[in-house]
Every structure is written in C-alpha cells, then in structure tokens.
Structure 1
Amino acid sequence: MSNLSKIGKLIHLYMDEIELGDGKNAPEFLIASTAKVLNETGGRNWIPVIVKEVGEDQYEVIGNSFIFAVAEAAGLEKVWCIIADESEETEQISKILSGEKTPQINLSTATRDEIKAALQYLIEKPDSKLKGVKLPVATNRIDEAPRQYWKDFKPITQLGCGITTAKVNALKEVFYLTPQPIPEPEKVNLSTATKNEIQAALKYLIEKPNSQFKQLDLAKATEGIAEAPRQNWKSLEPITKLKCGIGKSKINALKEIFYLGSRE
C-alpha cells in the first residue's frame, strides 16, 4: 500500500491525515506544557513523527506518538513526519527506538551478561516487584538452568533465587522464550546404573512438560534408588517402598527411561 517513493522521506503532513494508533499514553501535564513550549518556539517539531501509510493520504503513527499528541494539543495544522514501510519489524523497532516499547531478549538463548542487564533493569525500576532480589544469585541460577527447554517462566520459581510465583510475571516485560524440545536420553539399565546416570534420568523425567514427577525431590529419590539392591529387582515395584516420593501410580512413567537387566 505504501508509496515506495515516500518511504524514508521527511514530509509535512496535515494532522487530519494521521491517526494516533496504539501509541504510548503520556500524562496530560507533559503534553500540555510541551505543546505550550512548542508554540512559543515556532511550532515546528524538530523530531519527526514516524508514520506508515494505511490508505490514500491516510497515515498511522508507529513511533514518537508523544510528539504527535503534543502537536495536536498545540493546534498545529501540519506536522513533520518520516514515512516508514508497513512491516511489523519496522513498527516494532520504531516503538523501541522512540521509547514506547521495552525491548525483549530471548531467555532461551540469552548470554549471562544479557540476563544480568535485563534483571538489573527490572530490579532498579521504581516500584519494582523484584526489589530485594539479589542480582548475582538470580543471574547465576537462571544462566545455569536448562532454560532452552522451558515452556514458561515457572521453573525460575524453583531455583531459589528470590523470584517467587508472585514476582515471576514481571519477567515478561523483558524476556520471552523459544523452547527447544527436550532430547530424550537413552534408556538406563537400573540394575547397573551409576548414581549420576540415575540422577540424570530422573531429572529428565522431572523436567518434561506435564511430568508426573514435578514435585519429586531429585536428590532424595536419586539417593534412595542408588543405595537400593537394584541388581536383584525383577520389576520397578520395589521403588515404591523406598519412601523417595515415587508411589505406585508413577511406576509406569519410570519405564520410559529405566529398564532392568538385559534388554535382549
């Protein structure tokens, strides 16, 4: 729809040709007082409004909406604008560059420094829900966690880093996730498995989406199974008597990753 010859150009548009769109709201005082200064200094907006064409001689603000609101309050007939293309990427970066949208980083792949910077921003915000969270602790715990597999932010509440269920939603302002599928490990012979192999297998079961083992104490279950006389078991039923948090209703789920003796 956009006229390619206009894209990137500075154009003086009539105010009635422009719609505000979903731009960021600003306090009335700031709009009114800035409008007064604008009129007193010649009525020219030296910082242009960013718009995209939505129809013939019709435009929508996608960046610097505060400037448009000020021009409107100042009673300007025309306002200087830069014409942008119609892509979502252009609209997103225009809002970010004009301070109307907070940039987000992918927590699935973020570096430690990126996590630290984002958390610091959230902690230092006025009225932050993350006040009291220790930045080094939260950064290290999140960085070391298997976040590439997370479907949501709930696992953070189990890291012991000070971010509780009541606080976790605040993370959505700066983070998003692109989860990868959890790789399924090879099945483990429980008759001969080492303690580390048992722990890794149980951890896989615990971290699976919709897992029956979400509340399982990994350390306790690992210890209990590792010390049991597993080499003599004919089935996985003895696990239910170890008082390690695995009852009869969960035995079948263990068969996904454990077997006993030879598989032949």
Structure 2
Amino acid sequence: MTNRTLDAYRVWAEVPLEVEPLYSVVIPAYNEEWRIVPTIGAIATHMSSLGEPWELIVADDGSTDTTAELVRDLELVNLRLLLAEQNGGKGSAVRRGVLQARGSVILFADADQSTPIEQFEALVAELENGYDVVVGSRAADGADVANKSLSRKVFSGGLSLLVKGLFRLPVSDTQCGFKMFTADAAERLFRRQVIDEFSFDLEILYLARKFGFRTTEVPVTWIDAPGSKVDAGKVAVEFLRDLAIIRWNDLRGRYGSDNHPRIDQR
C-alpha cells in the first residue's frame, strides 16, 4: 500500500463525508466473522484510492456469530451497519442495503470477495457507456475463474441454459455476487423485488429487462472461496421453484408497471 493510498484510507475512515457519496458499496453478511474484517479492509483500501467520495454499507442478515460486533468495533465513520432482527435471506439483506444507499453508483459485492473489488472500475466503465445495470460474469468471454468445483460448474451451466431458454436475459451469468446499478435503476428494481433467497438476482435481472433498463455483463476474475454456504442441491430446487414464482408474479401483475422508456437490450 502506498503512502497516498494509506492517507486516503485514513481520511475515509476518520472524516465523515461532507458531500453525498458518488459510490456506495453494499456487502450482505451472514455469519461472516472469519472474513468480514479482511473483506472490509480490502474494499476500503481500494475504494479510497479512487479519490471519490464513497460509503460502505454492511447489511447483516441476523448473524448469530460476532459479525456485527466486529464491524461495529472497526469504528469507521463512513461505514454503516444495518442489522436485521432475524435471518431473512441474502436477497433481503441486499435489498435493505441497496435501498439505504446514497450513491449515484451502487455495487453489491459478496462478503467472501470471490470477485475482488479491483474489478470495480470495469463495471463503472459500462455505466459510463450508458448502461443501467452491469453484471460481473464468470461465463462471459475473458472471465478468469479459479477453483470452481465440478458440481458448481454443472449447476451453473444448467441454470444458465434454463434462464436463456425461459427468460431470454442479455447475460450468461445471473448469480455472480458482484453487480452494479445506477441509483435510479436500483431504486426502481429493488422496490419491486419480492424474492429474498438465492434467486433474487434472477428476479432483479428479469425486472430490468421487463422495465427496459440497459443491461450488460463484464467478465471478471472469480475464485471459489473456501467456506461457501451454497448447497448446490438445495439451491437448485429453490431456483426452479423461483423461476415459476417470478413468471407467475409477472402474469398476475405483482411487479406492476414502470414508466422508464423501454430500450432494446444489447
């Protein structure tokens, strides 16, 4: 870490923002006591080095370990900790964090840092190109994926085929935990989100297509972090169920309409 980066981090950690943040980073967390502090350190160091006002939000999902205490004890003035009374699911945590975010650009990133925060600028570049939603992708050409187990490869491939066949989304990887939104897109999409578990990403991207938000994906570096909480078999069943729920919700008008102008997806 250079002296300049260290100084920028210290200012962010100790001096409250006097302007609205340009960037908001949201981390959903559930029982992450073993990695939440290094994850915060990595994100805070990199984001502070960019030289723009930013905030960090940790949306704790009713952790039963010391995750919340560890975050609180850091005493970082531009970090907000959101607490849930009980575990509500990753989708619930992300929604709470995103809807509390004040930045013009909002990223949610998994607590395991499977996709390193250094990929941030690649996604921002696509927002600057006019996109509303940018998805970090492990399946796009140029992605660098390491240590992905055979079961996860089969699982991801099967989900991708289902999504392409049923939903015709303009991305090949709906589930990577590294997604970026303009503030406007985030507000409109997450206000309508109803799925709280694993498939919330799919629902958000389905709504983005429905409401005409320009969506693209960016190849990212991804490492299968140890200690993953994903049970592929259980998640596969939930995902299939949620595919049907999303379509049914749409058919019965649960998502409502949106006045955002429809734009062809590229």
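Please state which of the structures 1, 2 yields 93 when volume of the Cα convex hull per residue in Å³, for residues 82-129 alone is computed from it. Source structure for this number: 2. Could you figure out which one of 1, 2 the value 51, 39, 39 for Cα extents along the principal axes in Å was computed from? Label of the originating structure: 2.
For FRET efficiency 1/(1 + (r/R0)^6) of positions 218 and 250 (r between Cβ atoms, R0 = 25 Å, to 0.05), the calculated result is 0.40, so let me know which of 1, 2 that is. The correct label is 2.
Among candidates 1, 2, the computation of distance in nm of label points 7 Å out along Cα→Cβ at positions 66 and 242 that gave 6.0 used structure 1. Given 3.6 as the derived value for distance in nm of label points 7 Å out along Cα→Cβ at positions 98 and 162, which of the supplied structures 1, 2 does it correspond to? That value comes from structure 1. Look at distance in nm of label points 7 Å out along Cα→Cβ at positions 26 and 194 for each of 1, 2: the largest one is in 1.
If we compute relative contact order in percent (Cα under 8 Å, 6 or more apart) for structures 1, 2, which one ends up with the highest value? Largest one: structure 2. A value of 5.2 for distance in nm of label points 7 Å out along Cα→Cβ at positions 58 and 146, calculated from one of 1, 2, originates in structure 1. Source structure of the calculated read-out (FRET efficiency 1/(1 + (r/R0)^6) of positions 114 and 234 (r between Cβ atoms, R0 = 25 Å, to 0.05), 0.85) within 1, 2: 2. Could you figure out which one of 1, 2 the value -13000 for helix-only ellipticity at 222 nm (-39500 (n - 2.57) for each DSSP H run of 4 or more, over all residues; to 500) was computed from? It must be structure 2, since only it matches.
Values in this text are rule-based calculations from the coordinates and carry no lab data. What you see is a predicted model; the values in this text were computed from it and never measured. Cβ atoms are built from the backbone, for glycine too; each structure is taken alone.
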